Structure I
Amino acid sequence: MAQKSIFDDAVRTENGLELNGFVLQQVIDSCEGCERIKEIDGEQYCTSYPNPAAKWRHGACNFATHVKASMDKEGQVKVNPLKASKRAARNR
């Protein structure tokens, strides 16, 4: 028995490829290399988000598997200060 794909229920409409009420947009250049890209009928789509361009508007996509965490000047991974203070409060 073949494994079911997330796009098996997708329907091609005049608006594009539709899945569960969402019209899927094709991936953009920034998505190249991501493991979440699946090809359907020669077009590439993201398996995690219907509009990949929106995820790249304010920096790197949080679903991207090919992007490393940003580093500061000292080589440390940047951490959101609010999250850091909450972790410190929980003694993590």
Structure II
Amino acid sequence: MNNELETLELAKVYESQGYYKDALKIYSLLDANQTSNEIKDGLERMETKMKEQGNMFHPEENISRLFEKWLMLMVLKQRLDNFKKIKLRLS
């Protein structure tokens, strides 16, 4: 990544989107060049988030899991609707 693009604003964007590892990298680079409370706070938040997640997955993987669950729920809903139709015909 180009050092010119590694700004506090980009770190905040990454943080808001759940890319904690990328945000942490930028906060660390910024901390090496300049120190401010905002950068130090960002570093602490990212370290906490990384510990909470256990570095297990990236947001894309989380979205993939959510999509898989949503798809399964749609299939189950379709089956339930079919059973309801069958029940009405039998009544």
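Descriptive notes on the structure:
- Parent structure of the calculated result -27000, given that helix-only ellipticity at 222 nm (-39500 (n - 2.57) for each DSSP H run of 4 or more, over all residues; to 500) is the read-out and I, II the choices: II
- Source structure (of I, II) for relative contact order in percent (Cα under 8 Å, 6 or more apart), computed value 22: II
- Structure from which 8.4 was derived, mean projected area of the Cα convex hull in nm², options I, II: II
Each value in this text was obtained by applying a stated rule to the coordinates, not by laboratory testing. Worth saying up front: this structure is predicted, and the values here are computed from it rather than measured.
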